[in-house]
Structure I
């Protein structure tokens, strides 16, 4: 099939590269000429494992191309996919201006009936509004608007696209559904279920799914606080919970709260659309509030671990992106953490394997370092905010030799605590009792004991007995 994808951001690039990998011919369009020039030169503007290789391979095969101008949409184009941003507005609702701009441009360029696949995350009812816009703009042309939400996790997006749990297709007519089945036929043949439903239902699936996962995260984080209060290990509790097939172990890892481009935006959008329709989503509202409070509380956790005051102290923060294997800083817990540390008077130095460029636009008055050990240099406390795989191999003894203090705060329960304890660190994790180095017990005999062992029995009394002591004093 021949497809056009409008929007060459995270979702657009991953979708274009993977659809080309499935054998389709894809043209990615973006209104940023600088980004298109970068892509045409083989430079990928975002970090995502396997993405560069997949794009390079399919450009070489002639299946993937990039342009800044939308061509005429004739018979040879089987479908157009919208993968533009829908950022949150001040009230939490999604900004749909880019979606509507895409629809207007499609109406202008269509010379043959077209299918518009909305891959962007949008609130329920957006497809209806887009369909009406297209028909108003071109009453002479037939358009089909299809909801096809993405479920890509940053850091594993290629794998998620090529081996998804499900593919959701929201379309009202059989022709549109059959077109989407043909688009994803290679994946359906490998066992991926293609679930067809109404457009409004499909639009709700994405936001509802993310709101549910966010709820699991907020729940286990509050369980972690309870575990700390009663002296239990949240890891063991989460394991026991997750073995229940009705619950599952995914998203039960305690930490500093969720961030990124999806969970904060989608929970807020779901809440906004519910309020617009007079529906109370108390659980989602509570989850959003709990998560924001969680991110702020992490700075206070570091303060307590450091002895109650950070004024004038140096704190190293390892990991700035909201999760590993991405360069995305959007709503990262590290931002709230660092702000809280600085308000407490700390001098903050930071390092992230991929997020340094983005961090320089968001962070002020921090010291940017070149690697994890440089981040620890002279620090009174070292905080692990994002669990990048390379941080698992840090040498505790080398860190001990570089730091001024011996405090580790592991907000991801990721480090091998015992190795750091043996190197002299106090380790403060989440939902677990703090671990401190053991004091070495002296084997030296105290002077009084030496004297007692050395002196003969007094008046026949055993050394150290009450009678012997009395005799010694009397003498």
Structure II
């Protein structure tokens, strides 16, 4: 439980809060922090954050009706409602997002856990899940849930950790310079992991070098010479990040894992440190993610024989190289996210599969002025490597890839709306097809996956 005294002291000492009490019987504290008025419990503190689509302050009265007593609100709301303030205890702050970060930073000081921070252009979530899975063989591990890797999700993840946990395994995402540095300064990582540098968010950052700079901000919260960095030696910016690191670097060499047999969508039979084992995640990019996880686990003393045995039972994260088999076809659900690097990797996975191969693709977002050229590049990759027998595209930017396919007489269709695409599936697909579904999350191609599940 977080005491009200602790909340008051943390927020006021950081020049954040005006404490307003408007409640006859005040609680001793709160059990957790929530941004969701639909799921909040009476014992939790509601943090009202203005967003692009909704303003959390609009749901305060819903929380009051559910029995919630403690709130973090912004000054603009308080000024408008202070004469008619609902019953409760209110911490009035200038910026509720920043207040959440302050609370996480202070609570992190109470935890004896080591923080492992993970960033990169692709592979973050799978790598995070693999590291958490392997470390949990020996330790108590608390990790990021779903994709809570920004300046709201990461503080909430930290505040959910139990005091006895040994490791916090945290994913760090970003759209602009400065964001990862801010997250790193909240949690002060003991270990930092950079999976790779690719074109994700190049629209905001302008160049691969700026993306590498932004990812390198993960080192900002580390203490010099205290801790470790894990870097992918096959990455183009390996040397840059090694020079930037304030701590010793452990090289991750994916080629240390030998592929004994490619099992297609059933993954691989692999060989590592004298042991052969099954790895269920398809795609060579996932072997790099595995190499990072094994190196981290070995560094922190997990028995490698136990680790490779456990890997055989590891299942992919939903929406990321997830294989769904129905009575009609096989679906590769990779609809959670996409950038040029991960799109290329998914297409090469499809290329190597037997039978009729279908790619259902949507836009890769946040590519800015590079969007047209990068979508054209993906079109050229599909043409040059003949990765699919049928390509179905949706989205304004994907039209550039479609034009490359049509120029080279590949069988391809482009649909301006998702509804048109879904209506056309029955006439375009055949029983026995293997279907890759991939796009940026904002394209919501998981709706296509659900239609395919229904057959």
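Taking FRET efficiency 1/(1 + (r/R0)^6) of positions 88 and 168 (r between Cβ atoms, R0 = 30 Å, to 0.05) from the coordinates of each of I, II, which one would give 0.45? Of the structures listed, the value fits II. Work out which structure the value 4.1 belongs to, where distance in nm of label points 7 Å out along Cα→Cβ at positions 248 and 384 was derived from one of I, II. Traced to structure II. 29.7, 122 is what came out when Rg and Dmax of the Cα atoms in Å was calculated for one structure; which of I, II is it? Source structure for this number: I. Quick check on the output: 12.8 is mean count of other Cβ atoms within 10 Å over residues 184-191, derived from one of I, II. Which one produced it? Attributed to the structure labelled I. Looking across I, II, the calculation of FRET efficiency 1/(1 + (r/R0)^6) of positions 304 and 368 (r between Cβ atoms, R0 = 35 Å, to 0.05) that yields 0.85 traces back to I.
With distance in nm of label points 7 Å out along Cα→Cβ at positions 208 and 344 derived from the coordinates and found to be 0.8, which of I, II does the value describe? Structure of origin is II. I have 1.00 for Cα Rg over 2.2 N^0.38 Å, for residues 120-399 alone, calculated from one of the structures I, II. Which structure is it? Among I, II, the structure yielding 1.00 for Cα Rg over 2.2 N^0.38 Å, for residues 120-399 alone is II. Taking mean count of other Cβ atoms within 10 Å over residues 16-23 from the coordinates of each of I, II, which one would give 22.5? This value belongs to structure I.
Computing helix-only ellipticity at 222 nm (-39500 (n - 2.57) for each DSSP H run of 4 or more, over all residues; to 500) across structures I, II gives -10500 for structure II. Structures compared: I, II; top value of mean count of other Cβ atoms within 10 Å over residues 144-151, i.e. the largest, recorded for I.
Computed from the coordinates by the stated procedures, all read-outs in this text should not be read as laboratory data. All values derive from a computational prediction rather than experimental measurement. Cβ atoms are built from the backbone, for glycine too; each structure is taken alone.
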